[in-house]
Structure 1
Amino acid sequence: MNVQNYAGLTEQTEPEAVVLFGILFHNVTFDDALEWALQRMRDGKPAVIATVNVDFVMQAWEDADLHETLLEADLVVADGAPIVGLSSRFGPRLRERVTGSDLTPMLARACAQEDFGVFLFGAGPGVPQKAASVLCAQNPGLRIVGCYSPPMAPLSEMRHEEILRQLEEAQPHLLLVALGAPKQEKFIRQHLPYWSVPIAIGVGGTLDFLAGIQWRAPLLIQKIGMEWLWRLATDPIRLLRRYHLNLAFLFCALVQLLFLRLRGLVAADFYYVSAAAFQEDFERLDTQLVDLEHVDGLELAYSRMRWILVDLGRRHWLESSEIAGLVTCARKFRRNGGRFSVLCASKTLRDFFRVCHLDRFIHLFVDAREALYEIEKASVDVGSE
């Protein structure tokens, strides 16, 4: 596959990405993430940063809403050593582990330098205020425009109108949300269309670390990737079951994906009818056909086509960067109200999409005739509404 051509699917301002375990990760360093966030704060356009570890991935496989939330996030960084370490098994290696606990102070420092306002939301009573004091002491001139610890309640029972009112009055450039996963990610996604906050990021226990409620591992332990062991030793009751489930999930998922990759390398030819044989029929249905080997010009289809169908041809396997291109294109097209689908004749590749639950986000067709039938049926259904 021509990777240079495939990069044309992505937005010009979006960092390079890979898809691992069904989650899109942007291949950035701390400096890259910081510069990206600063540019968005300068532009003022609302965006979301998600810091994803193995526990996030496990929850996303079980929770379709969380999975879609992460796939729709504007910047997703790998906050887990296993994810970074395993990335090279499926394509380009992620350049760096970017932890939310380390990124948060860097963002605060940059906000102080550019006079951007910061709002601390979540954690326990008094924790945002303590964390704000620490950040201000570390960064003279930092503007803390709000601190709020909401009462404990499910997401559906939170006082959303009051929260949005506070944010509207405070007008922060950076919103640190410490509600725990997946609540914080779903909270941000729910309100993203209704606020003007340039950067919102779920920070988990970061405010507790800053406030001294919990202690991070020493720097040496962090550098050798053993921070999880430190946290387990300091909070065994809460984390023992979680880490046990994470390890079991990671092992099972890795075995499945490596098996599929091996099967893809030795797969025999299969019966395949190119979608190009029905080019005129698809055009009649306002559907843009894209050959995976020749995707130049796909950007032009966003404004004029209602449906995109990517023909994977005889491909048995895709690298993580290639899958990222598909996901990036799918989410951009979906945001514009279009439909995105893939013609995937290879059972190995279809199984890969299903194991990673990417079939929730990208519709799969087995052959061109099925695609033509379903798209025509959908067009009739829309026309009759």
Structure 2
Amino acid sequence: MHKSKSHDLSITVLFLEPQPCIRALKYAEGLRSTEDDIRLVFAYMQRTLTQFYGYGDELFDRMIKLEEEDLPQQIRELIDAENIDIVHSHNAPDFLTVAAIEASQGRIPVIHDIHDLISIRSTPYGTLHPRDPHALESERRAVTECDGLIYVTTGVKKACESTYPIDQKPTLVFPNYVPRRLIPSTSRRKLSENDGEIHIVYEGSVDSVNLGSHYDLRDIFEAIADQGIHIHIYASRENPDYAAFADGNGYIRYHGHLDTRDLLQEITQYDYGWAGFNTARNKEHTDTVLANKVLEYIVCGLPVISFNHKTQQNFIEKNGIGIVINEIDELSSRLREQPALDEVRVRVLECRHNFTIEDKIRNVVDFYRSLAQWNV
């Protein structure tokens, strides 16, 4: 039987995710920075964090690979063997949360952490198609049957609450904050100081497969280049298509892939960070997003440029850390508004240390405590 720890000072948390992602890694870094006695176990189905990112497994007390068959039984045995107090299951997809709900049967709380709502997408999420009835049913069950919900943004929270009967479940909004160790301690000389031109950086994917997806940015980047503004691309994964796309255009430059620490130091040499999406097919989804890159640009001292995606626009304008445009043709004129942009740059430098995982992780610990009745 699983023993109660309601009067114990320690807690054991089981992370669940088919492929461990950067958000889970950030959580672990934050939790390890606290003085709380938290034991972390990670159960996954594909590669480990270290296999995927080059590091991360060392942040967990155990990494356990699950097999595809009979997931509820495997998770049930894991809960008992590791004396798990709370399950923190990450989407998408959502089937591991459903398996955890079936495995737990109400003995311990199951948190469903929503990175992405499949039901509001029009293009695939990896190999997961948004019209797959099994995926949609898993999402419904995970959201409505879990014991608590963590949302990556307020936009995802609103979209979820408008779609499903949440029944006043405990909830927490927790963006993808940046580990403090990744904040560059020094900045490189700006390229614009050498040539007098504007240099924008973009970190992430440039989709050339799913036409019209929110990462299909080729036309947008060409429109930026046509205005005499440099756009520098750093890929989340090496892709020869990106080099071919940039070839022959002196204002579009592809720099390959860098590990996160090196990347954040590298991008300090640019003037702005690009965070706008293509809204042709996934506008509802992009209105819920606060891209990881937004916070990474800010900790590097770069003002953010975005289209008017609702959640992202609200974050940028509330914190005064960038500019929001309606159409790409506005960009050149907006970047000539010198007094306003000077204020933005000052604000970015003032708040670049305000969005670290270490400073915000107490909200997650308190959320765990409230659900697991963990007294410290």
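Summary table below
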{"read-out": "Structure (1, 2) behind the derived value 3.9 of distance in nm of label points 7 Å out along Cα→Cβ at positions 173 and 245", "value": "1"}
{"read-out": "When Kirkwood radius over Cα pairs in Å is computed for each of 1, 2, the largest belongs to", "value": "1"}
{"read-out": "Entry that produces 2.9 once distance in nm of label points 7 Å out along Cα→Cβ at positions 181 and 333 is calculated, selected from 1, 2", "value": "1"}
{"read-out": "Ranking 1, 2 by distance in nm of label points 7 Å out along Cα→Cβ at positions 149 and 189, the structure that comes out highest", "value": "2"}
{"read-out": "Comparison of 1, 2 by relative contact order in percent (Cα under 8 Å, 6 or more apart) - largest value held by", "value": "1"}
{"read-out": "helix-only ellipticity at 222 nm (-39500 (n - 2.57) for each DSSP H run of 4 or more, over all residues; to 500) derived as -10500 - corresponding label from 1, 2", "value": "2"}
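All of the numbers you see were taken from the coordinates with simple rules; none came from a lab. Everything quoted here is computed from the prediction, not taken from an experiment. Cβ atoms are built from the backbone, for glycine too; each structure is taken alone.
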